[in-house]
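Each structure below is given as structure tokens.
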Structure I
Amino acid sequence: MCEKKGQILFTVKSPYMVADVKDVSYDGEKKELPRVAALCRCGESKNMPFCDGSHAKVNFSGEKERASGKGSVKAYTGNDITIYFNAKICAHVGRCLKLEGVFSNLKKPWINPDGDSVENIISTIKKCPSGALSYQIQGEELVKAFGQSEKIKIKKGGPLCVEGGLSLVDTLDSEKELETPEHYTLCRCGKSKNKPFCDGMHHEVGFDK
């Protein structure tokens, strides 16, 4: 019998309803979930990462405040590799900044595709949880898919990081907006202007749950 593929279902007003996802962790601790569980997306729950109904008390709305993340990709072309970056879906987790020769928020342009080996660049891009980074080796197809297994990783104070191609099912048909359907980040602080996707607002509002 085929195992059911995991899903994340929600409406404009509801929490994230996670169905058939077994690998879920919060701040490094694995969480045992029933077949369907509600995860907070308003940022106000007292029982993180789970929903406690606070979205109704604060009149949470998941409506977008700006255009979707698609269509804003910038290319940085080097001798051996081209790096693509979509600013609108960047969660600002900062894993890329550890490869200092290539990624630096203190320089312009902030991406130098010739600043390290192709192998190290690809390894770093694969660690990008939001899918804001992708790459293309000269003469080959653009690479966006990295083959992760189905899981949800939540870091305290950060977004909901989805891997493995979990389906998004919602009234806004958000799945059509994904640059990288197999991995993406969803807002947990409730303040993103590109809901349901994280846009880094958790840093600006000091979200710590």
Structure II
Amino acid sequence: MRRPLSILHVEYEDGDAVGALAALVSQAPVFCIVAYAALLASRRDLTTASLLAGTLLNEALNAALKAALAEPRPAGAPPFAPAHGMPSNHAQFAGFAFAALSLWAARRWGAGAAWRAAAVAAGAAAAAAVCASRLYLGYHDARQVGAGAAVGAVAGAAWHALTEAVLRPAFPALAATPLARFLLVRDATHVPHILAAEYAVCAPAPRAQKARRA
């Protein structure tokens, strides 16, 4: 019997526009991991590496919990869905991402308070949309989604605390190792607004701008 790759296979009723949107939203964890990996490859900063590592560990935690609890998905779940549904891995991913990124934005992002609040609100809305999509499509019941979101949020907060207390103080030493220097891995946690700092370095000098205009 042939079966599709379940990580990207999401079923919804034909002609159901809301279901189509929910199926698209359900792909958010895959999109996020790809985005984290692309960001790490392009920027090579230890903060992104820590976020990606925590996300992957959160996925491993979800797999372990599902195997230990072995709770089936609700009746009527799509036939190709993996057998175990407690806790929801999508909800756990969303909870982790929301907690970890919101705490980082609140404590480390150099943008203004209004931008930080907007980022937290957007993260909450995105996490809620992912959780709602799993309920709407019938892949999980409310218990499984709620448990996943709670476990993910706790794991995200714990990973942020571990990063701040243990990993972040070690970033300068890690960035100074020969391997990190060879790979151009950097520690930018001491820069309050990395985009503004990079722009200031790359922006043309005033004299050069005047010369070009002349």
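Read-outs throughout are calculated quantities, based only on the coordinates presented, and are distinct from any laboratory measurement. As the structure is a prediction and not an experimental result, all values here were calculated from the model. Cβ atoms are built from the backbone, for glycine too; each structure is taken alone.
For distance in nm of label points 7 Å out along Cα→Cβ at positions 15 and 39, the highest value in the series I, II is held by structure II. If helix-only ellipticity at 222 nm (-39500 (n - 2.57) for each DSSP H run of 4 or more, over all residues; to 500) is computed to be -22000, which of I, II is the source? Computed on structure II.
Distance in nm of label points 7 Å out along Cα→Cβ at positions 119 and 143 computed as 3.8: which structure among I, II? Matching structure: II. Out of I, II, which one gives 52, 45, 31 for Cα extents along the principal axes in Å as computed from the coordinates? Only structure I yields this read-out.
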